[in-house]
Structure I
Amino acid sequence: MDLLEQAFELHDLNHGFVWSAPKRPFRRLTEEQAQSFNQLGFFVVENALDASTVERAIAEIDPRESKVEQYLREQPNRRHFIAEADGISFTTHLVKRSQFLRDLSAAPIFADLCHDLIGPDVRLYNDQAVYKKPEYPKQFPWHQDNGYNFVEPQAYLTCWVALTDATVENGCPWIIPGGHLRGTLKHHLTELGWACREEDGSEAIPAPLRAGGMVVFSSLTPHRTGPNLTNGVRKAYILQYASHGSCKVEHNDRCDDTERQYFVVRNGERVPAPAIQESRSSSTH
């Protein structure tokens, strides 16, 4: 038993998991990226989005995040679950309200990565902007994305896109390489979120990014983000994708909500994001 196996227990629903390496031929992946994803559970893509796309994404997200921030300030203790006013905000399901972000979620770079890393039939699973506010001293705990809602198949895909520079000082992602290979790990709920580990350990590594870069990792890759010790807001947009037919096991909830979990790859081909109906786009939630 290696050190990672000693450090982690398996999730109660994780039975007989076997990790599968990415299958060739690839549309977008390089051999180096494929090897890194298979062995380490992640890789970094520099300049995934150009500056104008990043600027437009921020313009789409900021007004909606401001409403989330105002909501948090009005709550008891200025918190809602793991979100905290003037600390960390989660602005979810933006593709239901922004056609630009909807189209971005199905852009060729994401569709190709989905094809290469998931398969021929892939849906958007979730999208959210996570803003970590200035001088926020708390880290987001070590977790796997599949530790929040146990999805089967367990291995889906997360694209963590930096909208501002993400540095060690302002809360960039940290990764535990190889932590994805055993499937979903046991998590426990803390004040700051679900956690599968308390300490970094010597194997943990940071993944700093310039604005427009992204970390691509498995839903099974243990990761955290550090505190924001700077005077600026660290802004990230997170897009997650799962194979068609995926289901949240504990709720028997299929991941096929037509308003936000649309196909981005079908029968091996890219699929443009569907248009938002007028009644949805006018929503201010």
Structure II
Amino acid sequence: MKYEKVVIIGMGLIGGSLGKALLEKGLAEEVVGVFRRQSSLDRATRERSLTAGFVNEYDKAVPGADVVIIGTPVHTVKEVLDGLAEVLTDGKTLVTDVGSTKKEIVEYAARFKDKFAFVGGHPLAGSEKAGVEYSNPGLFEGSVCVLTPDKNSCERAVDSFKDFWQAVGAAIVVLDPEEHDENLAISSHLPHIVAYALAGVLEKSFPKTMLATGFKDTTRIASSDSGLWSDIFLSNRDNVLKAIARYREVLSDIEKDIDSGNEESLKGKLKSYKAIRDELS
């Protein structure tokens, strides 16, 4: 499998890593980036994530593309889809995104089904570091990419994106967009909320020499892009609120055992939660 031209709109960590992977593996003749700012294009060029780039010029970047990847934050994906609909008209060009929420995006993309073939996507790979300067061509090796087709998705596009993500090292999971958002609220969005909240507990005057490894490990992802995660939390609001409520219940149960001195109950809960975590390994 080799593509003549892949267009990546928004080259941060994910988009930049994807561009590098496609070029390093010889999967694309051209990797064309589209950026909001010249400074972002310059950084991606220095990182060798692309073969050509444009600033806000879809009409020059997109025509002739086999695949278009939308690598922008979730709150801008709709705007990008609007822009693509102005330059893609044959319904054949493959388009996907890498956003952490899917239902809202997939539903919006359905209005353009005669313009291009869209399948929602979410590679479960990343880092607390943001920006193309942290991009890594091996980022997707051993990862999972979730594809979220709906009734408007054509089988050809779904199969093509399975091949695409597998080629850069990812295993494929196919989920309904709503199911994706429910699952990710627990497995991805809630952990970021907890990490941010835990970091917020720390007083600025707290002596840094007294920070235990557990605190640093648990709050690592609070170093992630706060603007990006704010957008994700709001985009998946209902599911995130349910996840927070569930977490509050569990935390409250632990609090009650500590407050009452119920050692047997506390040990039982912690043993049960440990077993759940150990199964993940």
Structure III
Amino acid sequence: MPRIFPEARAENLVIQATGVGAKSFSVLISDKLPCLDNIEKGQCFPLYLYDEAAQQSEAADLFTKQGAASTKGLRRRDAITGKGLAHFQEAHPNEQISKEDLFYYVYGLLHSEDYREKYSDNLSKELPRIPRVKTATDFWAFSKAGRALADLHLNYETVDMYPATIVGNPSTDDDYRVEKKKYGAEKDRTTLHYNSKITIKGIPLEAYEYVVNGKPALDWVVERQAVTTHKASGIINDANDWAIETMHNPKYPLELFLREITVSLETMKIVRSLPSLVLLDS
């Protein structure tokens, strides 16, 4: 991690994949330093690496982006090697493929339902391997899908809120305070009781099909945007404090849920549009 996010201002992207022994395969992208448990037993694969400029070899400098140093005393270079890029360029010799294109190809491919089904046994025992698809058309389909997915997953806090029906008439900041959200009666997941004054209705069930780390992304929002007390330490984790003190928006927990509906729906739309997995190397 010191070579991936050496300091807070270091620019980078990491594809996080579940590690060996995880209950189910999952992948996510981040532009910030992730915690150890962000993805179960996860490992991070970066777009860039940061090296101390004085320690770089002449050979390593060949792969350095000129003028790309973004932190004092460090040089940023591509994490994908020249040999790795050449392996995929060989499959599509008439295409101009960059390392960034390949990075997003990986992210798109790892979301493929065909890929996850075909390699389900492998993914439970080892880190994912990245095959070459047969046609350039499919390569670009996965790469462009990966870019679109990354944009959604990195900017989840600013996407449009899903126009669900809000029942209630909140008028003050206190009306948005959340303690513990609950789904509707008889596990009606189209309804979410946000608090005693606000109920969200018309949640599309398809939104729950986007699963991260073993459960729907929406369920993570419901679980974490709440007030909880750690049994052993007695420490209180209050999502309202984060909303007010950090985000300066008491509506943040409500808005985040509505935004995550959009992220989930759009993610599954992209995933379902991916081409069938036809491999060059099979």
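What follows draws every value from the coordinates through simple rules; no lab data is involved. Please read all numbers here as calculations on a predicted model, not as lab measurements. Cβ atoms are built from the backbone, for glycine too; each structure is taken alone.
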request  = Work out the source of 13.8, 40 here, i.e. which of I, II, III gives that when Rg and Dmax of the Cα atoms in Å, for residues 155-266 alone is computed.
outcome  = III
ask   = Computing distance in nm of label points 7 Å out along Cα→Cβ at positions 75 and 243 gives 1.8 for which of I, II, III?
value = II
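I, II, III: which one has helix-only ellipticity at 222 nm (-39500 (n - 2.57) for each DSSP H run of 4 or more, over all residues; to 500), as calculated, at -14500? Let's see the in-between values first.
On the way: I: -6000; II: -14500; III: -8500.
Of the structures listed, the value fits II.
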